[in-house]
Structure I
Amino acid sequence: MRKAFALLTAALLAAPALNAQDTDNGGVRFGIKLAPNLCWLRSDTKGIEGDGSRIGYTFGLLTEFPIGANGNYRFATGIFLNNIGGKTKTEYSATVDDGQGNIVTTKYVNSATVNLRYLEVPITIKMMTNEIGLIRYYGQLGVSLGANIRAKQDYEVTATANGSTTTTSDTKIDVKDNTDVFKAALVVGGGMEYNVSGNTSLLVGLTYNNAFTSANTKDGVAGFDSPKIYADYLELTLGVFF
């Protein structure tokens, strides 16, 4: 998987070089994007499960470089501040000696809401139709590379032992040390552009971001060894090119 991901990234990074051979800089476009998203956490580890979604948002700079002479194919990238997250529920048990010769097993249930912020750079190919009226439709495929810059968590832990239950909770706990710095994901999207006037176009689309890498570190979840939790989201892409 990592080798295939590296090859795909290298191929997409080579796309601007094709532009340099076929077109001048007049085809380069810049714009801005503000996109609400529906995000959730997906677990591949037994004992950890996704427990709901939340609303996030992405905003930043759009940049496109044409590939070829007709402008139907573009290398699409940019730089975005991406706010995502989700909810998880974990269950695990711990057995200890209470110091009086008794073995006590405690069952823990942890409900958590995680808020993650990434600085992301997409590396994608955008394929556009010819103009139909004032509208061009597009499909988009590639990868997204991100670096975590903030991670906060609200949690509630219920511990049950010997028929007795206790609950502890807290909010806005910094869990950046338990969060993997690097994030990579598959990007698939589609939508349309409406030409307002000249070079100005409005952009509307849907984009699905499917994570390749776990959001947490190897020891990032108490009670689990090397858990895998992935942060995915579906985005309503809204933007304007100038």
Structure II
Amino acid sequence: MGTWGTAIFSDDLAADIRDSFVDLVAEGLSPADATQRMVGELKDILAAEDDAIVFWLALAATQWKLGRLLEDVRERAIQIIDSGEELRRWEGSYIKQRQKHLAKLRAQLLTPPPTPRKIKPFPKSSTDLRVGDIVVFRLDEHTSVLLCVLHLWGDRGGGYANICLLGLDKAQPFVKREIVLAETLGPHYTMLSHEPADRISILARGVRVPAQEPQSFRAWNNLAVHGHACKWDQFPDALRKVLPKLGWQ
């Protein structure tokens, strides 16, 4: 988690709290049920004093903006602001800047919130890929690339596949039963959408891949050519940029 400013949501945790509440309400939960769900799921965060402060301030600000402010959440946030305990996290000129944001939030929480509006569910990412899949991705009519699915994971945004480039497809059968770390040092990507059926085909399944251990992360992060998170519709452009750097012709 990181903080990059003094505003209420200039903080990774605060932004996550906002997004989680919005997502739960969009799924059909009442404000009370969404709050209860978050409190239950984030017990570790609420057990840390500074993180708990961020949680309640972010939740109160989000609920007010959405017209779904719960009285007990409002009271918690105001109590935190009035106590001054939140300012312990700040130094120098940042204290006055933070005081201004807190004063603005306090005044806001004491005014009637906007009329609630319907929140549309955010489209979630998904994947039918499996760990150990060897995939052929067709870049164009002349070039296809071999990929390996190293890891699957998910959060409130859905499910994602972490993949690694293995090389250009030579239109040969894939016979390996295991991929070792030294063979997975092509750029890695986290794919944030569902794979396009018209561009990929599964060449092999159940191939053993390196464990997600510190050694592998260090090796991947020390690559001269890095991958990144992207959607499948952005992937062709990402490949066109990286393939020449890799010398794959």
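Every number in this text was worked out from the coordinates using simple rules, so none of it is lab data. All values derive from a computational prediction rather than experimental measurement. Cβ atoms are built from the backbone, for glycine too; each structure is taken alone.
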Open item on the list: When helix-only ellipticity at 222 nm (-39500 (n - 2.57) for each DSSP H run of 4 or more, over all residues; to 500) is computed for each of I, II, which one produces -12500?
Closed with: II
Task: Value 19, calculated as relative contact order in percent (Cα under 8 Å, 6 or more apart), assigned to which of I, II - done: I
TODO: Figure out for me which of the structures I, II the number 1.00 belongs to, where FRET efficiency 1/(1 + (r/R0)^6) of positions 126 and 142 (r between Cβ atoms, R0 = 35 Å, to 0.05) was derived from the coordinates.
DONE: I
TODO: Determine which structure produced the value 14.1 for mean count of other Cβ atoms within 10 Å over residues 150-157, calculated from the coordinates; the candidates are I, II.
DONE: II
Task: Structure responsible for 12.1, with mean count of other Cβ atoms within 10 Å over residues 86-93 calculated and labels I, II on offer - done: II
Task: Read-out percent of Cα pairs over 31 Å apart, computed value 36, structure in I, II - done: I
TODO: Rank structures I, II by distance in nm of label points 7 Å out along Cα→Cβ at positions 78 and 230 and report only the one at the top, that is, the highest.
DONE: II
